[in-house]
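Multiple structures are listed underneath, in structure tokens.
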Structure P
Amino acid sequence: MVRSTPAKAVWPTLRVDSWSDTRDTLHMWSQIIGKLKLAGTPLVNHWWNVTFAVSARGLATGAIPVDGRLLDIEFDFVDHELVLRSSDGRHATIALRPRTVADFYAELGHVLGRLDIVVDIEASPNEVDPAIPFAEDTTHHSYDADAVHLFWQQLVQIQRVFQLWRAGFAGKSSPVQFFWGSFDLACTRFSGRPAPLHPGGAPNCADWVMEEAYSRECASAGFWPGGTEGTFYAYSYPAPDGYSARPAGPDGAEWDSTLGEFVLPYEAVRTSPDPDTTLLNFLNTTYASAADLAHWDRPLLDINPHRLARQLHTDDTTAL
């Protein structure tokens with residue numbers, strides 16, 4: 001077995017106020033690409049079919065069926081281009097640079113035409129207010145390549161830790177995935193029980209969308225590029241009685257009554273002696289609060305995420 005020498009993880013510093021205009025522009029671009037995936041894929045539990053994955057280059061859609069072919073699209077935050085590839089061997093790119101959403105949307109239409117791809121989407125954003133139609137959006141036009149690269153590097157580190165957290169659960173769990181509607185990276189655990197009908201209320205988003213998203217009892221955690229350097233969050237739906245009064249784990253974690261969820265500043269993780277352990281503490285503590293108060297079957301659902309450690313570190317590869 002070939003093993004690489006582990007490198008020290010670097011949790012980058014990126015102040016939100018230094019790139020908020022770029023963040024908002026990128027959010028709108030991601031909604032356009034996300035809607036292509038929405039249009040091309042069948043509905044999977046809680047909209048998991050529409051999300052992006054953190055990749056070795058940026059954010060990727062994975063395979064989208066289109067007219068008997070497969071299309072994948074990737075935001076490449078190394079070379080700063082949108083890369084489109086189809087299963088018939090065709091390939092195209094769009095530069096990621098300072099440009100309006102309207103300009104990005106128009107060029108994407110031309111590129112899809114050259115690839116002989118026709119996909120109809122609802123051409124305005126969701127979960128934001130105001131929701132400017134893509135073809136009319138000249139408000140958002142910023143792109144700071146260095147900031148976007150740092151944001152992606154934040155996601156790279158968070159992805160690693162979220163994947164380890166996901167490995168500690170044997171029940172139904174979402175992938176670690178990036179939602180373009182809310183522009184956050186998230187992972188969600190489920191008890192296996194139905195949840196009460198969600199009240200909806202997300203801006204410019206039909207209530208039935210949230211009803212599907214929260215159709216089962218869950219405990220979710222994620223990261224959103226808001227606050228000072230970004231914010232980790234954790235919540236439960238429905239929130240059991242006493243949930244907000246429970247401890248949230250590491251120093252800096254607390255209940256935010258306005259958001260209705262636990263929050264932990266990214267910088268509290270980044271500056272801690274062991275960022276991975278600090279973040280896992282937050283994830284595990286907030287999950288345990290939700291699961292214990294709601295009487296989840298934790299002996300059935302919880303597992304040791306290190307259960308393969310002995311096999312993965314053995315020299316006897318036949319054990320694998």
Structure Q
Amino acid sequence: MATKTGPQRYPGASRANWYQDDYPGDPMQVNVVVLHTTEGRSLPTYSGGSMAPNLTAVPDLGAKKLKWYQHFDIETSSRALANKRGGVETNTLNVTQVELVGTCDPKTHKKWTAAGQAHIYWPDAPDWALRSVARFLAWMHEEHGVALAGPKAWPAYPTSYADGGDQRMSFAEWKAFKGVCGHMHVPENDHGDPGAIDFSTLMKYAKAELDVDDGDDTPPQTAPKPTTPKPRVPAYPGRKYFRDGVAANAHVLQLGKQLVKRGFGDHYRVGPSRTWGEADRLNVRDFQKSRKELRGDADGYPGPLTWRLLFS
């Protein structure tokens with residue numbers, strides 16, 4: 001039995017569609033993320049959970065953000081891959097699976113567009129969507145050691161479809177693989193998702209989240225020095241401003257705006273305000289849980305370290 005090595009819930013992810021109680025799965029020590037596309041425009045039912053991944057990312061196109069739903073713990077096997085009897089393990093081979101709501105099929109994209117049905121076509125995903133997926137991958141790298149690397153070939157659908165596609169890994173390649181791949185790379189499967197998603201940009205954004213060197217040995221180009229200084233972390237105003245009963249103030253609004261900017265505003269119904277409330281506390285708690293420096297004291301009330309990490 002594998003030992004769980006990191007936080008099992010992605011900060012801010014909803015558990016409204018939790019399936020692990022009905023389908024317990026197997027414990028794993030994750031070193032792979034598999035990306036899928038749902039080929040639909042809303043959160044799937046997954047046949048009651050019997051075909052569910054670990055997480056689903058649902059676009060809120062108006063707000064330009066992804067709403068995350070978690071169905072299984074990070075290091076518990078989920079059920080979205082074909083896993084043939086007597087073959088190589090897929091769902092249970094150290095894999096966290098993520099479904100991206102939308103399509104990778106150009107024909108479906110054309111049909112939905114003609115019908116006025118809003119959606120994400122993942123080969124041409126908006127920047128905000130790629131950044132949200134990259135933020136998750138950066139978290140998986142930081143918390144579970146999943147390598148920010150993957151296959152070179154991400155062919156467009158339908159070329160990516162079928163078991164015999166050139167990008168499909170052999171059993172030996174799959175067993176040795178560590179990093180991020182697509183459904184179209186997994187053996188024993190014939191699906192072609194997520195198609196020609198912009199994998200290089202995903203990796204660039206994920207590494208930027210962590211300030212990770214991408215290994216490029218090319219000498220840097222000479223560039224003019226910036227004429228404006230880097231923004232400084234605003235001075236910590238003191239914990240007293242972030243307690244129930246304190247009068248409305250600009251510090252609460254400043255904190256809330258930064259939480260939204262960093263992707264931790266899921267508990268706001270409308271948006272941040274000047275009045276401290278439970279939504280603020282829950283959003284701060286989610287941010288604290290996402291940082292190993294803060295996880296032992298994730299009470300939702302920002303201290304000096306929470307403030308510095310949030311604004312830096």
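Bear in mind that the values in this text are calculations on the coordinates, not laboratory data. Note that the structure is predicted; figures quoted are calculated from it, not measured. Cβ atoms are built from the backbone, for glycine too; each structure is taken alone.
Of structures P, Q, which gives 0.20 when FRET efficiency 1/(1 + (r/R0)^6) of positions 170 and 210 (r between Cβ atoms, R0 = 25 Å, to 0.05) is computed from the coordinates? Structure Q accounts for this read-out.
To which of P, Q does the computed value 32, 24, 21 (semi-axes √(5λ) of the Cα gyration tensor in Å) belong? Considering all the candidates, the number was obtained from P.
A value of -0.34, -0.57, -0.86, -1.22 was derived for log10 I(q)/I(0) by the Debye sum over Cα atoms at q = 0.11, 0.14, 0.17, 0.20 Å⁻¹, for residues 26-145 alone; which structure in P, Q was it taken from? Source structure for this number: P.
Of structures P, Q, the largest value of Kirkwood radius over Cα pairs in Å, for residues 186-257 alone belongs to Q. Can you say which of P, Q returns 1.9 when distance in nm of label points 7 Å out along Cα→Cβ at positions 242 and 266 is computed? Only structure Q yields this read-out. Which structure, out of P, Q, was distance in nm of label points 7 Å out along Cα→Cβ at positions 50 and 66 derived from, given a value of 1.8? It was calculated from structure P.
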